[in-house]
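Student: There are structures below to look over.
What follows draws every value from the coordinates through simple rules; no lab data is involved. A quick note: this is a predicted structure, and the numbers were derived from the prediction, not measured. Cβ atoms are built from the backbone, for glycine too; each structure is taken alone.
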Structure I
Amino acid sequence: MDRANAPVGVFDSGVGGLSVLREIRARLPREGLLYLADSGNVPYGEKSPDFIRERCRSIASFLLDQGAKALVLACNTATAVGIAELRERYPQVPLIGMEPAVKPAARATRSGVVGVLATTGTLKSAKFAALLDRFASDVRVVTQPCPGLVECVEAGELASAATRELLAGYVQALLAQGCDTVILGCTHYPFLKPLLADMLPEEITLIDTGAAVARHLEDVLAARGLLADAGAGVSFWSTGDPARLSNILSTLWGEAAPVRFHAG
């Protein structure tokens, strides 16, 4: 296989990165895709930075061994903690990360108050602090850690009473601060948009970064002459129970697919 038609590797702590994978597939339908859900270690948001960096190293190595020409860290926490080390380790590999959409949110807000729903790990990271310093000097940013939400999405509980109650508490805390723009700072959270639509007033703007990441990936691959022209499928792995991921793919990905186990 020539390099341009090699696949793109995508990984997340679990199924959240499927929201990014959907955007990549929609924008770049000719690209072959490798997706690894590190479901045996989900969630990353409450894990130590050292643990997350080790997972990033291990998964990147695996996906590159599978022939990936580029890597997408479809996880805000993994990006915040681990992408700098991966860039040092693999300087020739295109590496695309996630970050909360502070810049577009700061532009979009009318009230001057932006809310962020994210994991504890993302909100505590130096990378997030740097985003605020760079893009949010003229607005007030209210952050809301959301323990438990990732687990709800991992279980496929996108509209259960328990998920609704948990999410409502986090959303009300932001609305009470006067937010008119809310950033979804975790790739799991776009799957909760239907619930959020029931909870948020119509004038609230929701922002996530999946589509922007797909556009950035396209730009990077094009600049390096790595856009595929042959067309290829998607391969899935999980470090947790493959059957569990396979079952949830029909809901979150839109179609069922076989999933292989990866012990690493």
Structure II
Amino acid sequence: MTPTPSLHALLLLSDSALPLGSFAFSSGLESFLAHTKPQHPTSHARQHAFDAFLAHSLANVASTALPYVLAAFHDPCLLVELDNDFDASTPCTVARRASIAQGRALLALWERALCPPSPAAASQPAAAARELTRFAQSAKSAAAVGISGLQQPNTHFPPLFGAVCRALALTADDTAYIFLLNHAKALLSAAVRASVMGPYQAQALLASDTLQRRVNACAERERGRGVADAAVTAPVIDLWMGRHELLYSRIFNS
């Protein structure tokens, strides 16, 4: 059976092989493990600690980034403003750098693989596609002439993700679910490489009802919440992310 365009886009964006560079970031997990190592001397203790970290990290990403994802989804014309606002509301330098790196990767992916050649002019996905193309051109122009000539967009990941999902004709519910699921997948991938668990355990957790309930609960809690209501729910995660660069040795960029 040939999948519908929306289903095809959903499967594409939920693919762990999507080249966004997520594998390079641990979202504070590596720093958390290093700073709390004496408290978790056994494998079972590390897995229990990771489970708590995953729950708090999902809730934190949902409360801080998901409002920007959905705002860009509902009104892609605000992409530049949302990108700037998200930059101003991200005080952690490490988190900011990771968001920009993944946003640039997503924007490049949009231009090279996802952008339709001739979208229908009247459709809402087509309007989002035009805004994304305009945003990408603005970023290129600013980079070419320098910051003194034009204000260069930050290219943060959350608002760009929302606009891309709108351009691919996904629903708001699917957009929220995929965004949070991809965050969970990135954390599980980081946990495997950090020797917290094996790949089979990670896949079992990824497919579990527990994770699905967590993702759905986080998405439901943020439904209808605007960017003005975005707030950090786990401040200590930002502290762990910020201290990542102070680690003696590390395998992730954040």
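Student: Going by FRET efficiency 1/(1 + (r/R0)^6) of positions 38 and 134 (r between Cβ atoms, R0 = 35 Å, to 0.05), which of structures I, II comes out largest? Write down the numbers at each step before the final one.
Tutor: Working: I: 0.75; II: 0.10.
Top value of FRET efficiency 1/(1 + (r/R0)^6) of positions 38 and 134 (r between Cβ atoms, R0 = 35 Å, to 0.05) goes to structure I.
Student: While we're looking at this one, here's another question. Determine which structure produced the value 1.03 for Rg/Rh (Cα atoms, Kirkwood Rh), for residues 54-93 alone, calculated from the coordinates; the candidates are I, II. Can you show the working numbers first?
Tutor: Working: I: 0.92; II: 1.03.
Label of the source structure: II.
Student: Out of I, II, which structure matches 28 when relative contact order in percent (Cα under 8 Å, 6 or more apart) is calculated?
Tutor: I
Student: A value of 23.5 was derived for mean count of other Cβ atoms within 10 Å over residues 78-85; which structure in I, II was it taken from? Please report the intermediate quantities before stating the final value.
Tutor: On the way: I: 23.5; II: 19.4.
It traces back to I.
Student: Something else about it: For structures I, II, which has the highest computed value of mean count of other Cβ atoms within 10 Å over residues 86-93? Could the numbers behind the result be given before it?
Tutor: On the way: I: 12.4; II: 16.2.
Once mean count of other Cβ atoms within 10 Å over residues 86-93 is tallied for I, II, the winner is II.
Student: Here's another thing I want to ask about it. Name the one structure among I, II that distance in nm of label points 7 Å out along Cα→Cβ at positions 102 and 126 of 1.4 was derived from.
Tutor: It was calculated from structure I.
Student: Given structures I, II, which gives the highest value for volume of the Cα convex hull per residue in Å³, for residues 158-245 alone?
Tutor: Numbers: I: 164; II: 137.
Evaluating volume of the Cα convex hull per residue in Å³, for residues 158-245 alone on every structure, the highest lands on I.
Student: A further question follows. Which of I, II yields -13000 for helix-only ellipticity at 222 nm (-39500 (n - 2.57) for each DSSP H run of 4 or more, over all residues; to 500), as computed?
Tutor: Only structure I yields this read-out.
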